[in-house]
1. Which structure, out of P, Q, was FRET efficiency 1/(1 + (r/R0)^6) of positions 201 and 449 (r between Cβ atoms, R0 = 25 Å, to 0.05) derived from, given a value of 0.05?
2. Quick check on the output: 0.85 is FRET efficiency 1/(1 + (r/R0)^6) of positions 49 and 185 (r between Cβ atoms, R0 = 25 Å, to 0.05), derived from one of P, Q. Which one produced it?
3. If we compute Cα Rg over 2.2 N^0.38 Å, for residues 89-160 alone for structures P, Q, which one ends up with the highest value?
4. For percent of Cα pairs over 24 Å apart, for residues 249-400 alone, which of the structures P, Q scores highest?
5. Between P, Q, which one scores greatest on mean count of other Cβ atoms within 10 Å over residues 281-288?
6. Ranked by percent of Cα pairs over 39 Å apart, which of P, Q sits at the highest value?
7. Comparing P, Q, where is distance in nm of label points 7 Å out along Cα→Cβ at positions 41 and 473 highest?
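Rule-based calculations on the coordinates, nothing more; no lab input. Keep in mind that what you see is a predicted model, and the values were worked out from it rather than measured. Cβ atoms are built from the backbone, for glycine too; each structure is taken alone.
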Structure P
């Protein structure tokens with residue numbers, strides 16, 4: 001099971017706002033951009049919230065004080081409540097590596113959102129923007145960070161971009177941004193949270209440790225959305241069958257959504273998932289470990305149970321030696337209907353035009369979001385937020401090869417996360433995952449957390465929330481509402 005780990009990941013509501021300053025036109029955005037500040041109001045959970053939106057560039061500094069890069073950000077600050085310096089602030093980013101923060105920004109957390117259909121499928125173009133009644137700006141200020149090469153963020157002149165394209169360089173740059181933004185905005189005494197999605201979960205875990213050890217900056221919470229802590233849980237190889245067991249419940253959830261399970265499982269999703277998880281952790285893992293020594297009788301029983309839990313044909317499972325990867329599952333579940341499933345959201349379907357191919361040729365769930373989010377961000381940043389620049393806003397940037405700092409091993413942030421949790425016993429972890437996410441199934445991060453060297457008393461600091469949709473669960477309206485609820489409970493218990 002091998003995935004490219006990159007997240008690409010109703011009419012617009014009229015708004016009123018006042019531009020307080022304006023950015024000069026520039027061909028290459030850098031730290032000389034004066035921050036641009038506009039004000040607006042939005043109704044969140046029935047409460048009218050007045051806020052300021054600030055866009056700008058912050059420098060990533062060398063030891064001599066000169067800039068080696070400029071990082072673009074959008075920050076939202078609530079204006080109608082006292083105690084701004086001690087109000088919670090949440091730093092947010094997506095993953096990729098190489099993704100801008102647009103997905104969390106205009107999909108889930110910010111006061112404006114890209115318009116999608118209610119179930120998260122793509123609407124017909126042209127696309128639109130709407131107020132986000134499910135934003136969390138009512139409980140926390142928000143800072144959306146675009147790492148170097150994404151959004152408008154760029155390395156300084158004569159600086160090599162690839163110094164930022166790796167775990168260590170990325171943590172250093174994003175950590176420096178958080179330190180400088182916190183300092184310039186007088187937020188050292190504010191409760192601080194990080195929300196990362198996809199590879200952003202890997203980054204968030206490392207950042208929590210980096211910020212503590214480098215700057216003495218302690219966090220109150222991490223919100224880990226649809227991500228990975230240990231690549232060994234999602235990347236199969238000879239000798240590593242773990243991902244096949246951990247993805248099984250996601251196959252079951254997808255098959256349930258498309259009504260491909262037997263009647264008893266189709267009648268009760270919770271029962272179906274419980275059976276899938278028990279089988280994955282028990283008989284299926286045992287069968288995979290036995291390899292060629294698995295008896296014919298046990299193999300036949302394993303194949304039958306996999307067919308029951310996935311909706312796939314027994315012949316297909318036999319052909320793939322019990323090890324059906326995500327692309328094959330996406331291609332085969334609805335093959336007779338000429339449909340393929342999305343990787344990031346297996347609820348969403350498309351047609352790839354080649355019924356003879358063994359795997360899906362593209363991801364319908366990625367193509368569903370690209371157009372609406374690209375149009376929304378490009379219109380929003382220049383039109384409503386008044387940040388003027390001629391460079392393209394890079395939703396997805398080419399940052400490969402990415403240096404994970406691991407040799408002959410799977411990259412992992414689990415040890416760093418355990419370390420910072422053991423040293424900061426007040427750090428809360430909220431894990432959010434969509435049941436139909438085939439890229440980062442929620443059972444993979446659950447496995448990583450269950451195997452961390454964490455003091456038993458601190459395990460109560462970890463909580464989970466599962467959603468009906470996939471990787472970007474917030475494009476599905478009911479899931480977006482639930483996401484707002486669980487994040488609010490974390491920040492304002």
Structure Q
């Protein structure tokens with residue numbers, strides 16, 4: 001798609017310092033490796049590298065326009081003019097190229113976001129599950145709805161690998177453009193704190209912006225220096241939205257409600273009648289191989305009983321967030337009920353269908369805190385034993401191995417320790433570290449290095465009423481060894497083991 005610079009920058013405050021605004025560009029890139037003939041390259045300074053240093057390289061590849069940041073430390077404006085003249089290219093200056101790439105991408109694709117109802121979900125926990133719930137509800141409500149998030153991006157029957165929870169601005173608008181051109185009317189997306197902080201969603205207007213919770217996470221030099229920066233970054237989701245949905249029971253609720261209320265109408269959800277939408281009469285329910293909860297709801301839109309096919313109070317909170325959003329978007333009550341009852345999230349307490357009377361679940365829990373949370377939740381739903389299968393990744397903290405071993409030993413009836421992604425380490429060495437941790441407890445354990453064999457063993461020894469938790473890899477579809485990477489999906493492996501046992505093999 002060819003666009004003239006004068007058209008592209010019609011509403012963007014850029015200064016031309018070299019070249020001609022009648023120049024045409026065929027694509028917009030910020031990754032120098034993707035630059036080519038007639039491309040427009042936006043130079044962005046990141047933590048590990050500065051895009052300005054790649055300007056000579058992209059010009060040598062045929063880029064026809066450079067967008068640089070005013071006051072960058074790599075090239076002065078005189079130097080940029082000189083380099084541009086050598087390649088017959090144009091140079092535009094912007095005060096902030098992080099925001100600029102979002103504005104330029106929106107203009108290049110003709111503002112496809114304006115043709116979509118956008119729902120954004122931010123929070124430390126629950127983003128992935130909540131967006132899958134919303135996507136399932138809206139899909140059943142005759143919306144053509146896309147999904148953008150951690151596990152994958154979904155456009156109808158097309159599923160794409162996801163690199164970032166919230167894609168870089170250019171990839172984001174490319175997805176919006178694809179949705180709009182295919183006639184989609186809405187999109188549900190996870191919005192990470194880094195996506196907000198680094199302006200990947202700058203300029204977007206969310207029809208509904210949701211805030212699930214805030215816990216300590218992502219605190220580092222390259223992410224957020226402290227919890228205040230983390231919270232402030234997340235609150236930016238409300239800077240341009242029509243309606244806010246906020247978890248009234250989370251510790252940051254006061255700040256979030258106050259901030260959002262100055263900008264748009266606010267609806268809250270929770271487990272008390274102080275919330276606009278609240279759940280009560282909560283019951284733990286196990287339907288065959290599906291473990292979940294039933295609960296009644298009072299809200300401005302629906303006053304009925306729901307069942308969510310995922311266990312735990314945290315998933316009731318996720319469901320309430322989805323219910324609020326569905327109400328705001330006027331979804332039919334039956335479609336909300338059916339969506340919550342049928343939803344599954346790849347690798348997030350994902351059930352494995354079976355006729356054995358066993359609850360087999362695949363979950364992404366890959367640290368001690370998340371493993372503890374899911375095991376404590378499953379204990380409430382399990383009549384028999386909890387059998388946990390997990391390993392730990394290589395080239396990662398050894399402390400995590402000791403901690404996860406200790407947690408599983410304390411909360412599981414049997415732990416089967418296996419391999420995860422050993423990477424450049426010996427699988428047996430990682431397993432030995434986990435054994436060191438579990439040995440601090442009285443928990444029973446076995447070690448089976450081959451991951452499929454470990455999963456199969458757990459499925460074969462489980463009795464009706466038992467829960468088998470396969471933890472650590474979740475939705476991942478690979479296993480990384482020192483000399484190879486193979487396809488491996490925990491859910492597929494568990495299903496294969498189920499079929500083997502059911503067929504008597």
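1. Derived from Q, not from the others.
2. Values: P: 0.85; Q: 0.05.
That value comes from structure P.
3. For this comparison of Cα Rg over 2.2 N^0.38 Å, for residues 89-160 alone, the top structure is Q.
4. On the way: P: 47; Q: 43.
When percent of Cα pairs over 24 Å apart, for residues 249-400 alone is calculated for P, Q, structure P comes out on top.
5. When mean count of other Cβ atoms within 10 Å over residues 281-288 is computed for each of P, Q, structure P gives the biggest number.
6. Numbers: P: 22; Q: 32.
Largest calculated value belongs to Q.
7. Largest one: structure Q.
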